[in-house]
Structure I
Amino acid sequence: MVFFVSKGCSSSPIGPQPYAKMRRVLKPNGRVGIAVWTEIAENEIFAAYYAALRATTPAELADLITAPFSWPSGAALKAAAEEAGFRHVQLSKPSLPMVLEGGLEQAVRAFAATPVSPGVAALAQDVQDAFFDRVRREMNPLLTEGKVIGKMTSNFIVGTC
């Protein structure tokens, strides 16, 4: 039996609790794969959104976008899995490009898919305009041949029970 979790643990409590539950449902020698985002600075498109938010919106609103990137480290993820009873836990840190083929305007539109979007939509129109102008500026260094391309990095562990 294999149990694979991708990004669902990013919003779980830090520690072994969610992994102990996974281990409980696996058969002996079952395998687990868990992926969580690394810190926001290593996820360039979201780092650009965060920079734009910090520059134009209240800090408490801006900081909401960091939640999925809040696991302290790959070592902490590995330690939590081991503490939950997984064996032979191996950690890797793969990166892949996230490509917004529609360029800067797609980056602006894609922001609507974030959990912070309703908070920005509730702000005054001039603040929203300043935010989206800043998104374009923050994304501009990621622009290549009309596409916004940003590295996205995860901590990934596999182990057995």
Structure II
Amino acid sequence: MTEATAGSATPRAPSGTKPPRPFPFPKPTRDSQPFWDACRAGELRLQRCANGHWRFPPAPLCPECWTREGTWERTRGRGRVIAYVTFRRVYHSAFAPLIPYTVAVVELEEGPRLTTRLVGVGPDEVKGGMPVEVTFEPVGNDVTLPLFKPAK
């Protein structure tokens, strides 16, 4: 909630509170742009080197064999929760409307691990090893986030 000063188009926070900070959107790089483009298209694509190693986060060379050759391949978008934490307190004001929310490390069936937010499941229902599948959430600034929900 904000209150505006008379004649001002800029809202300000109520006395004694800080204004909410803007959402911390990812900033695509030359290496990660294909990942974000695929998410916007509803696909979870990761790099796979010429020797078959999956890699995430995106990088100019494979951390396993150091080759630069590779392609962006679609994953099945399925995996399992390896670790998780539920935030019940606001650490960043842009996330206040989400409280409580769960952040998890998901290991994809293909092997790479992603840090993501879980949706469609209550914080007390999340379990280690829980099967999950990707879903996509457009969040603005031409960014679509890959989130995970319980697998069907």
Mean projected area of the Cα convex hull in nm², for residues 46-117 alone computed as 6.5: which structure among I, II? I
For helix-only ellipticity at 222 nm (-39500 (n - 2.57) for each DSSP H run of 4 or more, over all residues; to 500), the calculated result is -11500, so let me know which of I, II that is. I
Say we calculate relative contact order in percent (Cα under 8 Å, 6 or more apart) for every structure; which of I, II gives the highest result? I
If distance in nm of label points 7 Å out along Cα→Cβ at positions 22 and 62 is computed to be 3.9, which of I, II is the source? II
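Every read-out reported here was derived from the displayed coordinates using simple, explicitly stated rules and does not represent laboratory data. Treat the numbers as computed from the prediction; the structure is a model and nothing was measured. Cβ atoms are built from the backbone, for glycine too; each structure is taken alone.
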